[in-house]
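Q: Heads up, there are several structures right after this.
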Structure I
Amino acid sequence: MPDALFHRDGDNYLPGPLTEGPWSPDAQHGGPPAALLARAIEQAPSESEMVIARLSIELVRPVPLKPLAVAAEVTRPGRKVQLVSASISHDGQVVATAVGLKIRKGSVQIPSISRSGEAIPGPEEGNPATFFSNAGAYATEAVEIQMIEGDFSQAGPGKAWIRLRVPLLEGEETTPVERVAAAADFGNGVSNLAGDVRSWLFINPDLTIRMARPPQGDWVFLDSESQLHETGTGMATSRLADEAGWLGVAGQSLLVDTFESG
């Protein structure tokens, strides 16, 4: 198995075979470029220590398994709130963009609120995911998926723990924020409404992640549900958690079509 999703080659990022997605053998799953954009935003300089509160990602075009350039720019500087724009391009053509909202990391005394909370079964209580046909190497090899409810091959809502098996970038430790971005793009698969019949496309051209706190650890939990409409549109929503508890939410707009019509 390759040792990372991406390797560096000068200023370029070279995607490996583990980035392959479900819709085309020539295009990546949304998770790897989402994580690469999260990395660029997380590493952007700031006037104070910051945490990412929101990532808004646009998958402008299919992201190819070819050399990629990544750029980031602070578009709204500040000590308390910062906006960072990032992009991925191939041969000068932008294929994905993102805006990250960062908020200063502080120490605040907040009211103590007693909540019973909803217990989340741990990854050890799940079962390995089974997939619809041609799920792509990213889903089947690059990540470990433990299903708590539902499955990729079953139609309906689902709950799953997901973690990367390999680093995002060769020779670099993957951060919890990058892991969340790499996992959150699975919402429409965890809540796949097409079942195991490969006759429907439900492609997400975007991904928005909101986090109430910095994530922790390797595992990311998705509690996902999809809605589709006869207009050929839809959405997938996911509640996110890590092993410390509930973390945030993620949303995806969906392009819905028959697989034969592309």
Structure II
Amino acid sequence: MSTIHPTAIIHPKAVLGDNNHIGPNVIIEEGVKIGSNNKIWQGVFIAKGTEIGERNHIHMHAVIGHEPQDLAFKNETTFTKIGSDNVIREFVTIHRGTKEGTATVIGDHNFFMAYAHIAHNCKVGNHVILVNNASLTGYCEVEDYAFLSGFVGLHQFTKIGSYVIVSALSAVNKDVPPFMLCGGRPAVVQGINVIGLRRGGFDAATRDEIKRAYKILYRSDLNVSQALEILERDFQTPQVKHLVHFVKSSERGISAAQGDEEETLLSRKRSAE
């Protein structure tokens, strides 16, 4: 049985699971679906089209699933889908999709600190951390175990790879490949996220292969196409295969290496084609 404060406003067509704790002045709109064992603190607003899993903690005055901040939004039916075991801290804003039938999608075990923002149509994986005031603009993608420090800002459609760490106050306008350490304005790749790989349980051989792949991609005289050819031919770990796939599928181009800001890897790729 759920505990619901008498000042909470819950639409009769909202669907709630069992053992939820819903605090004072919470507003839950029509059609919202919430699983079991969630704690929703006072003043939280959960808009129509939102689906939330289980065991999430949503703190004071977070806004979940509200209309996107997008001039293209025409009040169509869109969604916000959030998994389980997430911590969403004070004043976090997560907006629903823009175009008919689309969704903002968030996985499991994420930690979004106060005032973080996730815009329309973003996709966030699992075990992601957004530090205070980190901001994802529309259509961004963040893979598992990424860490975005305070006041990090992403350009629309930017992708952040798994186990990436982006340092505070950075402005990211190109895709950041998996396993990288990145920062600056504009953000550039500064090396491998060694600490993150160790904490993630990667063995020494795998870490060494990722380091070798990084040197070929970022610290050789090869363009991107030439580097990818070597990585596909000579490297076998799933991690490097994922790195190759990420770079090949990048539409914005990948972030330049530190010291190479003027000639981005995207421009190298174009000149090689």
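Laboratory data are not the source of any read-out in this text; all were calculated from the coordinates shown. These figures come from a predicted structure and were not determined experimentally. Cβ atoms are built from the backbone, for glycine too; each structure is taken alone.
Q: Given that relative contact order in percent (Cα under 8 Å, 6 or more apart), derived from a single structure, equals 19, which label among I, II identifies that structure?
A: Details: I: 19; II: 8.
The read-out comes from structure I.
Q: Taking distance in nm of label points 7 Å out along Cα→Cβ at positions 89 and 129 as the criterion, which structure among I, II has the greatest value? Show your work: numbers first, answer last.
A: On the way: I: 3.2; II: 1.0.
With respect to distance in nm of label points 7 Å out along Cα→Cβ at positions 89 and 129, the highest-scoring structure among I, II is I.
Q: Right, something else. The value 1.4 for distance in nm of label points 7 Å out along Cα→Cβ at positions 65 and 97 was derived from one model only; which of I, II is it? If you can, show how the numbers build up before the last one.
A: On the way: I: 2.8; II: 1.4.
Answer for the origin of the read-out: II.
Q: Please state which of the structures I, II yields 38, 22, 16 when Cα extents along the principal axes in Å, for residues 177-232 alone is computed from it. All intermediate terms of the calculation are to be shown ahead of the outcome.
A: On the way: I: 38, 22, 16; II: 31, 31, 13.
Among I, II, the structure yielding 38, 22, 16 for Cα extents along the principal axes in Å, for residues 177-232 alone is I.
Q: Check the numbers for mean count of other Cβ atoms within 10 Å over residues 33-40 across I, II and tell me which is largest. Don't skip to the answer; put the middle values down first.
A: Values: I: 26.2; II: 19.6.
Evaluating mean count of other Cβ atoms within 10 Å over residues 33-40 on every structure, the highest lands on I.
Q: Another question, then. A value of -2500 was derived for helix-only ellipticity at 222 nm (-39500 (n - 2.57) for each DSSP H run of 4 or more, over all residues; to 500); which structure in I, II was it taken from? Don't skip to the answer; put the middle values down first.
A: On the way: I: -2500; II: -5500.
It traces back to I.
Q: Right, here's the next one. When mean count of other Cβ atoms within 10 Å over residues 217-224 is calculated, the result is 21.8; to which of the structures I, II does this value belong?
A: On the way: I: 21.8; II: 16.9.
The read-out comes from structure I.
Q: So P(r) over Cα pairs in 5 Å bins from 0, in percent, computed for just one structure, reads 1, 6, 13, 18, 20, 17, 12, 7, 3, 1, 0, 0; which one of I, II is that?
A: Values: I: 1, 6, 13, 18, 20, 17, 12, 7, 3, 1, 0, 0; II: 1, 6, 12, 17, 16, 14, 11, 9, 7, 4, 2, 1, 0, 0.
The read-out comes from structure I.
Q: Matching task: 4.8 is the computed value of mean projected area of the Cα convex hull in nm², for residues 49-136 alone. Pick the structure from I, II. Each step should come with its number before you reach the end.
A: Details: I: 10.5; II: 4.8.
It must be structure II, since only it matches.
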